[in-house]
1. If log10 I(q)/I(0) by the Debye sum over Cα atoms at q = 0.08 Å⁻¹ computes to -0.63, which of 1, 2 did it come from?
2. From 1, 2, which structure was helix-only ellipticity at 222 nm (-39500 (n - 2.57) for each DSSP H run of 4 or more, over all residues; to 500) = -5500 calculated on?
3. Figure out for me which of the structures 1, 2 the number 17 belongs to, where relative contact order in percent (Cα under 8 Å, 6 or more apart) was derived from the coordinates.
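Throughout, read-outs are computed from the coordinates displayed, never taken from laboratory work. Just so it is clear, the model here is predicted, and its values are computed rather than measured.
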Structure 1
Amino acid sequence: MDGKQNLCDCVIKLRENPKRRKEKVYVGCGAGFGGDRPLAALKLLERVEEINYIVLECLAERTLADRWLSMASGGDGYDPRVSEWMHLLLPLAVEKGTCIITNMGAIDPSGAQKKVLEVASELGITISVAVAHEVHAETGSGLSFGGQYSSEGGTSTYLGAAPIVECLENYRPDVIITSRVADAALFLAPMVYELGWNWNDLELLAQGTLAGHLLECGCQLTGGYFMHPGDQFRDMAFPLLQDLSLPYAEIGYDGKVCVLKAEGSGGILDTCTCAEQLLYEIADPSAYITPDVVIDIRDVCFLPLSECKVQCSGAKPSANTAVPEKLLRLIPKECGWKGWGEISYGGHGSNQRAKASEFLVRSWMEETIPGVNHCILSYVIGLDSLKATSNGAESSWQSSGDNRLRMDGLFKLKEHAVQLTKEFTALYTNGPAGGGGVSTGHKMEIVLEKRLVSRESVMWKTGLQHNKASESETPKHRFRVAQEELCKIPKDNQNNVRLRGDQWTGSSGLDHSPAPSGQKIPLYSVAHSRAGDKGNDINFSVIPHYPPDIERLKLVITPQWVKNVMSVLLSTSSFLENDAKPMDENVSVEIYDVKGIHALNVVVRNILDGGVNCSRRIDRHGKTISDLILCQQVVL
C-alpha cells in the first residue's frame with residue numbers, strides 16, 4: 001500500500017516544465033455508458049496494438065442518482081459492474097501496458113479502488129490503482145454514509161483533467177478511478193500528460209476536448225445508433241452492426257486529431273457519424289463548456305482519410321470565455337415518489353379497451369385521493385407512447401395486434417404512488433375484458449439540482465494503492481480469462497466486414513442531389529438527426545444529406561415550427577380530447593447554425609418532464625425525439 005495522498009483545489013495552476021513524452025498518443029473508448037459491452041472493449045484492446053489508454057466512461061446523471069440512492073441505503077456507491085469489467089480487461093491491459101481510466105468510482109471511488117485490487121489479486125496480477133476524486137473542503141475527507149467516501153450529501157462537482165494528469169505524473173498507475181469528471185476530460189488528461197501540453201495551451205486543449213467529446217459515447221461514433229432502414233442514406237445490412245468497433249483517437253503533440261475504428265471491424269465511420277456525435281448533448285456550439293476549456297465547434301469539419309480513419313479539425317477556444325470561472329455541481333434532492341402500472345390488450349378493440357382502463361384508473365384515483373390526476377401521465381405503447389407522428393396526421397384508433405397501456409405518476413407522497421399501483425392492479429377484475437400482464441411498481445426519485453460554484457471552493461485529492469499477487473500464479477493463468485473471451489468472437493464477422501465495403505460504397509454512392517422544391521416530403525428524406533439531453537432540456541441536430549439544402553431548411557425549421565411539432569409531448573393522456581393544452585410558456589427554442597458541417601443544432605428548454613431522473617415518460621432521455629422531428633412533412 002502507498003499512503004501518499006495529494007490535496008488540491010480546482011484553481012488552474014500551470015504545469016511546471018511539462019515534458020513531451022510522445023509525438024502521438026492513442027486513446028481508446030472502452031465504454032460509452034454504464035450499460036455498454038465489456039467484450040467490445042476487449043476486442044478493441046486485442047485488435048489495436050498501439051492503444052496507450054482506454055477510457056471507460058460509465059457515469060451519467062441517472063447513474064449518479066442511482067449510486068446515491070444505493071449508498072444511502074447501505075449499498076455500493078460505485079458502479080457495481082466494475083468487477084465484471086476489470087475481470088475481463090485487466091489481464092490484457094496489463095500485458096499490453098495500457099492504462100485504464102474510468103469514472104466508475106461515482107460517489108465512492110475508494111470503494112471501487114478496493115474492489116479492483118481484489119479482482120487483480122484473484123487474477124494473480126500485481127497492479128497499482130490510483131484514485132482522483134472530489135473531497136469536501138471543510139473536512140478534506142468528504143466522509144458520510146457510515147464512514148465510506150462520498151462527497152458531502154452526495155454532491156458531485158464536474159472536475160477537469162488535472163486530477164488524472166497528477167495521477168499519471170506521480171504514480172503512473174495501471175488503473176485510475178475517478179468521481180464525477182467531465183466526460184471529455186477523461187480523454188483529455190492522457191493527451192495533456194503524454195504530449196507535454198499546459199493548461200494555457202488553449203488551442204491544443206480545444207482540439208483534445210473535441211477528440212474526447214467525439215469518443216465519449218463509444219460506438220455512436222462508429223455506426224451504433226445510426227443505422228436506419230427507413231433512410232436510404234443510413235440503411236445497412238444488420239450483420240454490419242454485429243461487430244462494431246469502439247472508437248479510438250490518434251492525437252499529435254501539435255493538436256492534429258484523427259478518430260479511428262479497428263481495421264476489419266463492422267459499422268461505419270464517416271462524416272455523417274462524426275457530425276451526429278459532434279452535436280450530441282450540445283447547447284450553444286460557440287460555447288461548449290468543460291472544466292478545462294470552453295470550445296467553439298461551429299467550424300469543426302471532418303475529412304475521411306480511409307474507411308477506418310477521419311481527420312477532425314476546426315475546434316478552437318470560445319471567443320467570449322475560453323476557461324470557465326466556475327464549475328458545475330450536482331446536488332441530489334428528493335423529487336417525489338413514482339408509481340406506475342402497465343397492462344396489455346390484444347385483438348379487436350384493444351385500443352378502446354386501453355382507453356377505458358385509463359378512464360377507470362383515473363376515476364378510482366379521484367375517488368380515493370381527489371386532486372392528484374394531474375400528477376399522472378398515460379400513453380399506449382404500440383400507439384402513441386413516443387408521439388412520433390407527423391403534425392396534422394389523423395390519429396389511428398383502429399384495432400392493432402396488441403398494445404400496452406402505461407400510467408406513470410410522480411407524487412409528493414409515497415402513499416399516493418402506492419395507491420396508483422393498487423387501483424391499476426384492480427383492472428384484473430374491474431376493468432375491460434382480456435387485459436393481462438399487469439406490472440406495477442413504486443420508488444422514490446432523485447433529481448440532481450445544478451449549481452455553479454467557485455473553483456477555489458472545490459477540492460480534490462489523489463492517492464495510490466497496490467496489491468501483491470501470489471508469485472505462484474503463472475502468466476498463462478493470469479491471462480486465461482481474456483483469452484477465453486476473445487475465442488468467443490465469431491470468426492465469420494470477417495465476411496461481414498468484406499460486405500461492408502461494397503454495401504456502404506453503394507449507399508454513399510446514392511444521388512446526393514437537392515431535395516425537391518414545392519412539394520411535401522418527409523424530413524428524413526432530406527436530413528438525419530440525433531437527439532441528446534441535459535437536465536430538462538433536449539437538443540437535436542438537423543444534418544442535410546445534401547449540404548446546400550441547409551439554407552432552405554433554415555426557412556422551415558424555426559422556433560415556432562419546433563414548438564408546434566413538440567407540443568404533443570406535453571399531453572398527459574393518449575386521448576387528446578381530454579387533454580388539449582397549449583405549449584408551456586416555460587418551453588423555449590434556440591436554433592444554432594453550425595457551418596463547418598452544414599447543420600442546425602436545435603435546443604428546446606424545459607421539455608423533458610423534469611429530466612431523466614424524474615420524467616414520467618417511457619423515453620426519459622428524449623432520444624426518440626429525433627424521429628418525431630424527422631417524420632414531419634416539410635415543403636422546401
Structure 2
Amino acid sequence: MSVLFVLFSASLLYCSAALPYPYNTSYHIDCGGQSPSTEIYNVTWLRDLFFSGGAFGYVSEPLHFSNEVEKTLRYFPISSGKKNCYSVPLPSGRYYIRTFTVYDNYDGKSHPPSFDVSVEGTLVFSWRSPWPQGIHRDGAYSDLFAFVKDGELDVCFYSIATDSPVVGALEVVQIDPLSYDSARTGDGYILVNYGRLSTGSEQWGPGFTSDPDPFGRSWQSDTQFRNQNSKSATTITTKEKISGTDQAPNYFPMKLYQSAVTTMGALEYELSVDAKVDYLLWFHFAEIDSTVKKDGKRVFDLVVNGMNVSRVDIYKEAGGGFAAYSLNYTVKNLSSTVLSVRLEPVTGYPLLSGLENYAVVPADMSTVPEQAVAMRALKESLRVPDRMGWNGDPCAPTNWDAWEGVTCHPIQNNTALVITQIDLGSQGLKGYISDQISLLSNLVNLNLSSNSLTGALPDGLCQKSLKGLDLSNNQFSGSIPESLTSSNLQLVLLNDNLLEGRVPEELYSIGVHGGSIDLSGNKGLCGVPSLPDCPLFWENGHLSKGGKIAIALSCLFFIGIVVLVVCIIYIRRRRNYYDFALPQDLISVAAKRNRYQRQKSLMLLEMESQHAKGLSSIPLNQ
C-alpha cells in the first residue's frame with residue numbers, strides 16, 4: 001500500500017468533541033448508512049448524503065465493529081465511472097476532514113481495492129492492494145486540514161484499473177482559519193496527518209475515548225514511533241490544570257499537556273514520510289515536573305534530521321511550570337523516507353508532551369471557475385451518463401485523467417486549468433447544448449457527433465479559439481448561428497441534422513480556404529453551392545431578411561398613400577371653411593334677411609308720420 005498519511009487502527013468508537021467557538025459547521029456522514037443515528041457520545045450521524053453515485057454495502061463481520069457507522073460503507077463500481085465524489089455544501093473557511101476506510105471483504109472477493117482520494121482537487125490519500133492485514137479487516141482513520149473557497153467541499157475517489165473505491169465515514173468540522181500558522185504559509189496548502197502523537201498516554205480523543213478535542217482531532221500513543229534507544233523512556237503525568245490550552249487559533253486540548261515522556265539520554269523518534277513533499281512539525285511542551293522551579297533547570301536541543309533547529313528551556317519559554325508551550329518547524333528537501341527527531345539534553349533531561357507531523361501538500365491547480373460552471377451545465381444538458389464519471393473538478397487533480405472525453409491544459413502562468421477539447425462522439429447523449437458553453441473560451445475542438453442531441457445551436461457555440469466542430473449525425477434544428485462565422489474554424493461537420501435556413505457565406509468559405517465543411521443531409525439549408533436556393537421571402541421557418549425589408553417597404557408605401565389622401569381632404573375642407581367668399585346658400589339667406597329688415601323699418605317710419613299728423617288736427621278746448 002502506498003501511504004500518504006498516517007493510519008489509525010480502528011474498531012473503536014468515534015465521537016465528536018464540542019465544536020470550537022465560534023465555528024459551528026460540521027457534518028458526520030455515515031457512508032452507506034440508510035438512516036440517521038446517534039452514538040453513545042451524543043454525536044448525530046447523518047444518513048448517507050451528497051454522493052455522486054455508487055452503492056451501499058456492509059462489512060462481512062459486523063460483530064467485529066462496536067461502532068455502527070463502521071459497519072456500513074459506500075463503494076463505487078466502475079459502472080459509476082472512474083471518478084466519484086462527495087460534494088458537501090459548506091461556507092468558505094478551513095476544515096478538519098476525516099475519513100474512515102474499511103474493506104473487511106464486504107464483496108466476498110478478498111481483494112482490497114486500489115484507488116486514490118482527493119480533497120478539493122488535490123491528491124491526498126493513496127490506497128494500493130494488498131492492504132496490511134490489520135487495516136484490511138479493521139479499517140483506518142485518515143485526516144487532514146484544508147481550505148474550502150467555493151462553497152462546496154469535494155472529496156473524490158478515483159478507481160485504479162477497474163477496482164471499486166470504498167469509504168465508511170466522512171466527517172467535516174470547521175476550524176479556525178488561522179490555525180497551524182496559516183497566516184505564514186497561506187491557504188494554498190493542505191496539511192495531511194502523518195502522525196499526531198500524545199506522549200506518555202494511550203490513544204485518545206474523538207473515536208477512541210471521551211476526552212474532548214475542540215477540533216475533533218484524535219491523538220495516538222507515541223510508543224511505536226520511538227527509536228529503539230528511547231523505548232524505555234519514563235512517563236510523567238499530572239492532574240493539575242495546564243494554562244494556555246484550548247485557546248485560539250489551535251485550541252490544543254489540556255489533556256495533551258498533562259502527560260509527557262523523559263529519558264536520561266537523548267529522546268529520539270523515527271517518522272515515516274514521503275520524501276517528495278515538505279513536512280510541518282509541531283512540538284508540544286509543558287513543565288509538569290514540580291521539582292523544576294526556575295529557568296535553566298531543563299534545557300535541551302531540538303535536532304531534526306541531524307540539524308539543530310532550536311534550544312528549548314520549557315520553564316523559561318512557557319513562563320513557568322504547568323503552562324503550555326508549542327513551537328513548529330518545517331522540514332524541506334528530504335532525501336529519505338524516514339524523518340528523525342532527537343531531543344538532546346543540555347541541562348537535565350529532555351521532556352516532550354506531544355508531536356505532530358503533517359505533509360505540506362501544495363494545492364493542485366483547479367479548473368477556471370467559470371469553465372467548471374460551464375462543464376457542470378453541459379453535464380446536465382447533454383445528460384452525460386454516470387459511467388463517464390463527470391464528477392468533481394473537470395480537470396483536477398492533475399495526477400488523474402480529466403473527465404472522460406475532456407482534455408485540459410494549464411494557462412500560461414500555471415495557476416489554473418482550462419478546457420481545450422471535448423470529445424463525446426457516439427456516447428448515446430440525448431439532451432441539448434447548454435448556452436453556458438460560451439464560457440469555454442479556450443475550447444479548440446468540440447465533437448458531439450453521432451448522438452441524439454436536439455434543439456438549436458446556441459449563439460455562443462463558437463469562440464475565437466475553436467478550430468474543429470463536429471456535430472454531425474444528430475437532430476439539431478434551427479438556423480446556423482452567425483457566431484460560427486467569427487471563429488477560426490478549419491473543420492465544420494454539421495451534416496445529417498435538421499438544420500434549415502441560409503448558410504452564412506463566410507462559413508461556407510472555410511472549404512474554399514483549405515478547410516473542410518460538410519452541410520449535407522440538412523434538407524432545410526440553402527443559399528450556397530451544392531444546396532438549393534433560398535426562398536425570396538421565407539427561410540428558417542420564418543420571414544427572411546429580404547422578406548422583412550419588402551414588407552417594411554410595402555407598409556411605408558401604404559402609409560404614405562394614406563397620409564397623402566388625408567392631406568388632400570384636409571386642404572379641401574380648409575378652403576371651404578376659411579375662404580372670404582361665403583357659400584351661395586348663405587348669401588341668399590342673408591339677402592332675404594336684409595330686405596325684411598328694410599321693409600320693417602319703412603313701415604315703422606310711415607306709422608310714426610301718420611300718428612304725428614293726427615295729433616295736429618284735433619281742436620284745443622277753450
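1. Here the read-out was taken from 1.
2. Details: 1: -8500; 2: -5500.
That value comes from structure 2.
3. 1
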